[in-house]
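Undergrad: Please go over the structures that come below.
Quick note: the coordinates plus some simple rules give every number you see, no bench work behind them. Please read these numbers as outputs of a predicted model, since none were measured by experiment. Cβ atoms are built from the backbone, for glycine too; each structure is taken alone.
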Structure I
Amino acid sequence: MVCEYNPFHNGHAYQLGRTRELTGCAYLVCVMSGAFTQRGIPAVLDARTRARMALVNGADVVFELPALFAVRDARAFARGSVALLDALNVCGWLSFGCEDTGLLDEACALDESDPAAVESLRDGLARGETFARARGLPNMPNLILGVEYRRALAGLDSAMEPVAIPRVTEAVMSASKLRSMLPDVRAIEPYVPRDVSEAIIADPGALRRAANLDSYIIGILRMMTAGTLADIVDVGEGLENRILAAASVVSTREELIARVKCKRYTYARLSRILAQAAIGLTKPLAAERPTPGYARLLGFRETARPLLRLISDNARIPIVYRAGPFRRDPVFQLDIRAEAAASLAAASPDRRRGDGALTSGMVKL
């Protein structure tokens, strides 16, 4: 399954358990965003802490989704995630949460090869609609990702079968709402497994907040030229000029987004662009690496060693157990920069070291 666990909550635990029930799978394999998430914000906890939470609550193996794909729009995010899992060559299903499985089937039935559908899409984009709305999809993030997961499975001719898990509401609160409640751990306790709240209580200084990166991001932008910013992967149509003009007069990330945001340039897209600029995620690198070239292992349960042997023997891409041999790879270097930047968002100064991507070992349970 594809995940962010930002933070891990009861809904995630339910999905892990329900996936095992529905598929009868022997193991649960997760590919998880690392330092930054798809919305362009630093994850509230570092990748290994979140991987441990997943393993404690039912996952068997956790791999990292490179920032090259994690900090992208729904299509690139989904294709990178599905391609990585498919390349492991051991997965029989792809499980994901969805707000409405009926709407998912309806949305996937849209024929984008139909000239009328393509024309309607172009008209919607010209009116300033988001891509999802122009395709007629409701504003349901997991539904949109579900459509893209299924498109990616088809495009890659993957043998994995999609399994959409309807979201539940009992004792479940969205990750975004939980993030807004932090650092008040007592407030989130009813909605997260005990080990999650205990980990945060034990080390509150490890919590990362997007606002702590405001000066860093604005400083990066003020040192950029329009040409450099135009090379960032999601920047287009002269957007670099609007962003740089705003960066010269604002003092926070939220102010900057508010100045530039409009119907055509959504909050999520602008947030991603700021993260992409902060770590140097460029168009040439994205074009050169359309799918992951390796799978970095974040953690595993001892009972999953037979699975790891099977992956090592059958995977179509290298499995990264140690950072050293891959540290010169440009995609891996992007992950190093992402962790170095995201660490600056930590609440406690002693948790802001920038070498975590290289020095942190695997989680083993």
Structure II
Amino acid sequence: MSTPPHHHRPRPLRPALATAAASALLLTAACGGEQAQEEAPEAAAVVVDDERCETNKAAGTVTYITGYQYQASVSILEAIAADALGYFEAVCLDVEIQPGSGDTIGNSQLVSAGTAHFTSLGNEAEVLQANEAGHEVIGVATYGHVPIATLLTGTDIGELKDLEGKTLGHKGMLPAPLEAMLVADGVDVDSMEIVEVGYDPSVLPRDQVQALTGFRSNEPFLLADMGEEYNEWLPEDYGVVGSFGVMATNPEWAEENPTVVEDFLRALARSFDYCQDNGEECVGYAAELDEAGYDVEHNLRVWNTEHELVNASTPDDAVVGYIDLNLTEAEGETLVDNGQLDKLPSLEPLFEPRYLQAVHVATEVSWPDQ
């Protein structure tokens, strides 16, 4: 039997996730934004000695490409805030942030080629897909351990099988968790017309498509703001695992610059910590970078939704961004089941948790004032 859909807004966390969120360890920043910038240079010596500082500086400009523009998503906002708060400077990194277009596989190609050094991918499946496409990247942190992808339909769709013969719109590719959800519910995916429609969710209420892929922290809010009704379908309700907010880098470059990778992740961890309690301030830093106008209210909702999902899906004894290859394997198997991969590759070379582990003591990020 199909799971009943949800209307108007993103569904609340399921009880198990909500409980986990309430009990999850929340790292709190010890200093405010202005104070952080004032103290950063002096404090850097505690974490980064002169030799490490010179090593980081010798790497030159470190280029990070966001997953999509300056959107306040997890793995994007932390980098923007870390730069604004002086956290990168505190660990002797010169980071250049470039806005991505949403083409995360294209971004992975730039990282593989050495044109950029870090990028945010949508999920761990994209690490596998990038490597399948010949782009050598590795995942070094996975922040969310639940699918961020959501499928939105009109209210006339009462069960997923109603989509057979209908048109589904996506942003570049059909996300693996959504295809796995459709397959799990017995939908004949081949009967559907699957088209690329971009980022304007109004194509759904205009009936240009009868189903639309989205992010549970984004399109549901936008449609609700338009006063539109919709049904929302979540992969985990159909037993599908997934992830979001994956930080990726070039494996060869990472081997050559381990302290840079570690301290980049250290600054992000510190920033995630700070922005949980100061979301409006951090979103403001993103707004300052956007020259085309920036919806602060909407992006604050994006950030709040996503960092709450991160906490809810992170066990108490794990660090934010932890990598669990058992979950990765389950997510990767959806690609095999859907024919997007012929077979599951060896996962260990494609995900490297040691860089993130190196910047934590227990579950606390190692930082000067701790």
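Undergrad: 16.2 is what came out when mean count of other Cβ atoms within 10 Å over residues 94-101 was calculated for one structure; which of I, II is it?
TA: Values: I: 21.1; II: 16.2.
Computing mean count of other Cβ atoms within 10 Å over residues 94-101 on every structure in I, II gives 16.2 only for II.
Undergrad: Then there is this: Rank structures I, II by mean count of other Cβ atoms within 10 Å over residues 62-69 and report only the one at the top, that is, the highest. It would help to have the intermediate numbers written out before the result.
TA: On the way: I: 27.0; II: 22.8.
Greatest value across I, II: structure I.
Undergrad: Quick check on the output: 7.4 is mean projected area of the Cα convex hull in nm², for residues 190-277 alone, derived from one of I, II. Which one produced it?
TA: Numbers: I: 7.4; II: 9.7.
Structure I accounts for this read-out.
Undergrad: I've got another one for you. Given a value of -14000 for helix-only ellipticity at 222 nm (-39500 (n - 2.57) for each DSSP H run of 4 or more, over all residues; to 500), point me to the structure among I, II it was derived from. Walk me through the numbers on the way to the answer.
TA: Values: I: -14000; II: -12000.
Computing helix-only ellipticity at 222 nm (-39500 (n - 2.57) for each DSSP H run of 4 or more, over all residues; to 500) on every structure in I, II gives -14000 only for I.
Undergrad: Of structures I, II, which gives 20.1, 64 when Rg and Dmax of the Cα atoms in Å is computed from the coordinates? Walk me through the numbers before you get to the answer.
TA: Details: I: 19.8, 57; II: 20.1, 64.
The read-out comes from structure II.
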